[in-house]
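Structures incoming, each one as structure tokens.
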Structure P
Amino acid sequence: MTVNLFQRPKPGEGKLYARIRDHRCGEPYRQRLEQMWLVYRDYAPKGFRKKLQFEFHQRWWEMYLTVGLHRLGFSISTSSRDDKPDLLLKLGNTKVWIEAITPTPGTKSDAVPKLVVNGVEDLPMRECLLRFTQAITAKRDVFNRYIQRGIVSETDCFIIALSACNLNQFGSLLDWPQHVMLRVLAGAGDLTIPLRKSASAYFKRQNVIFRDSGSPVDLSLFYSDEFTLISGVLYSKDDPLNALLAPETSLELFLNPNSKVEVPRAITKKLTTWSEERATREEIRWKRTQPTISADGVV
């Protein structure tokens with residue numbers, strides 16, 4: 001028997017969830033989500049449909065991510081309980097654990113503001129960076145607790161799957177003049193264009209941003225000894241209203257050059273991958289590599 005993804009209205013349900021389900025303009029989005037559900041229902045943990053109704057963005061991201069990895073041909077396991085990472089990929093003798101997270105806009109003075117319609121407003125880059133760094137740090141701590149409790153091993157590969165889908169539609173605007181994850185993970189700052197024509201443009205290093213309270217928050221997370229546990233960050237800027245039916249094409253993997261365990265080649269050859277090309281005291285370079293194998297297995 002086919003079980004529809006969307007459920008009857010309930011008090012306190014997510015506003016976007018309700019709009020997609022009930023509004024006539026939400027029909028194409030609803031159909032797209034129902035199509036994804038036909039694939040994801042075999043992986044969905046117990047109670048997923050109920051949680052989606054009240055935690056729409058987070059649960060949507062878990063479904064979107066899993067469907068994308070499924071389409072790439074990975075063998076995926078999910079846990080029906082909350083005491084294990086969200087996803088497990090088994091690649092030979094290597095276990096790849098994935099924890100998914102969607103930063104929320106926040107509620108304090110550093111919160112990501114709502115998108116201005118028919119107006120002009122500064123891009124809230126600092127606020128978004130704060131939300132990203134907090135989310136990645138929180139998931140690093142979760143992985144550490146899993147290790148301490150013996151649920152996973154230090155020799156396993158750990159990936160944080162990060163989505164910008166809940167940042168008030170700003171996710172698609174954050175990648176200029178460089179990818180926002182290079183700001184968070186590698187400390188890429190503002191673009192500098194030298195006056196000398198013989199010199200190339202470059203990005204200044206930015207290792208810290210500040211909250212409204214004045215307290216510092218570290219960027220360049222991959223160059224901190226506290227993040228060597230994390231093998232990579234899997235990122236997508238898609239959101240439920242603009243997502244593709246091919247989720248795997250939106251996923252970008254950022255490899256930690258200082259991680260204890262490398263991400264298996266079986267993953268990097270199927271995903272758009274960012275990696276450190278060369279590092280000196282004066283200069284760090286990152287390169288992007290396109291997948292060599294598509295979802296249908298074509299080289």
Structure Q
Amino acid sequence: MEYGKLIGQAFRIALRNPRLWPFGVLAGTGGTGFNFSYDTGGGGGDGSFDPDPALIAGFVIAVVALVLLAAVVSVLSQGALAEGVTAIQRGEERGFRQGLRAGRATFWRTAGLFLLAAALVLAVLVALAIVAGGAVVATFAVTDAVALRVLVAVLAVLTALAALLVLLLPLFVIQQHAVREVVLGGARPVAALRGGWRVLRANVASSVVLVLIQQGLVLVGYTVVVIAAAVLCLPAIIVLVASGAGVAGIVVAAVTAVVVLPAALAAAGAVGTFGHGLWTLGYLRMAGTA
């Protein structure tokens with residue numbers, strides 16, 4: 001596989017199709033967490049932490065709702081990008097509405113695939129935890145030597161981490177191929193995983209190289225976006241601090257945010273579109289459908 005041409009094609013597709021950029025931002029959406037504290041001042045005025053159960057429940061529900069929303073949007077966006085990049089590669093045009101329809105059309109099968117993959121990851125984690133934990137417990141049961149206990153515990157953790165990497169990397173690649181099996185081939189989740197495994201088994205070297213290239217370039221892209229946004233925001237931060245959060249500083253910061261934030265999101269969307277596009281184009285070649 002000619003990786004240079006593949007990268008160039010993915011770059012051109014991402015650059016020339018800004019209507020796909022919103023999906024590029026949303027496809028990689030993660031969970032959101034909140035940190036909070038609440039002090040009623042009760043307990044005899046001792047300042048002890050006395051959280052309101054209703055408040056805690058509200059925050060938990062809000063976090064769960066945001067995580068679920070992020071997951072739904074991510075699944076939909078990945079379907080939209082896979083179909084959109086494939087259509088553009090065939091010479092067709094794709095916009096936001098067409099991508100949205102494509103994402104909705106494959107949403108439930110794609111979501112089922114991710115749930116199945118998550119269950120496999122959980123099974124791997126549980127199995128490794130049982131094996132590593134069993135070795136540590138057995139060592140603690142048969143010896144009181146602190147040095148030996150520490151050595152076994154460290155070796156168990158390191159071995160489990162190495163095994164986790166060895167097991168999860170192929171699963172990650174299989175899932176990437178399987179997403180395209182679902183979106184482009186109409187496969188159901190189990191069949192898609194089998195298809196992803198077949199593509200990986202027939203293209204082990206190409207899949208590994210594609211992972212390294214895709215992850216490396218996307219990491220570099222996002223790093224550049226973050227650094228550029230920070231540099232552009234630095235003058236506004238300096239003015240804000242120098243003015244003591246005065247009116248002038250707040251105005252400058254607000255104007256900078258209005259300008260920089262959309263630009264940063266657009267750039268992040270282009271990077272995300274490129275990353276997903278590179279996977280899709282690579283899958284098409286490895287699966288022999290390009």
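Read the figures in this text as sums done on the coordinates, not as results from a lab. Remember, it's a predicted structure, so these values are computed and weren't measured experimentally. Cβ atoms are built from the backbone, for glycine too; each structure is taken alone.
Here relative contact order in percent (Cα under 8 Å, 6 or more apart) was derived from just one of the structures P, Q, and that gives 15; the source is P. Highest-scoring entry among P, Q, by mean count of other Cβ atoms within 10 Å over residues 113-120, is Q. When log10 I(q)/I(0) by the Debye sum over Cα atoms at q = 0.09, 0.15 Å⁻¹, for residues 129-272 alone is computed across structures P, Q, the figure -0.63, -0.87 traces back to Q.
Once distance in nm of label points 7 Å out along Cα→Cβ at positions 57 and 89 is calculated for all of P, Q, which comes out largest?
Details: P: 2.5; Q: 5.0.
Structure Q gives the largest value of distance in nm of label points 7 Å out along Cα→Cβ at positions 57 and 89 among P, Q.
Thinking of P, Q, which structure, once mean count of other Cβ atoms within 10 Å over residues 73-80 is computed, gives back 14.4? Matching structure: P. Using the calculated result 31, 25, 19 for semi-axes √(5λ) of the Cα gyration tensor in Å, pick out the matching structure from P, Q. Of the options listed, only P reproduces it.
Using mean count of other Cβ atoms within 10 Å over residues 97-104, single out the structure from P, Q with the greatest value. Write out the running numbers ahead of the final one.
On the way: P: 21.5; Q: 17.4.
If we compare mean count of other Cβ atoms within 10 Å over residues 97-104 over P, Q, the biggest value is for P.
For helix-only ellipticity at 222 nm (-39500 (n - 2.57) for each DSSP H run of 4 or more, over all residues; to 500), the calculated result is -8000, so let me know which of P, Q that is. For helix-only ellipticity at 222 nm (-39500 (n - 2.57) for each DSSP H run of 4 or more, over all residues; to 500), the value -8000 is produced by structure P. When semi-axes √(5λ) of the Cα gyration tensor in Å, for residues 225-264 alone is computed for each of P, Q, the one that comes out at 19, 11, 4 is Q.
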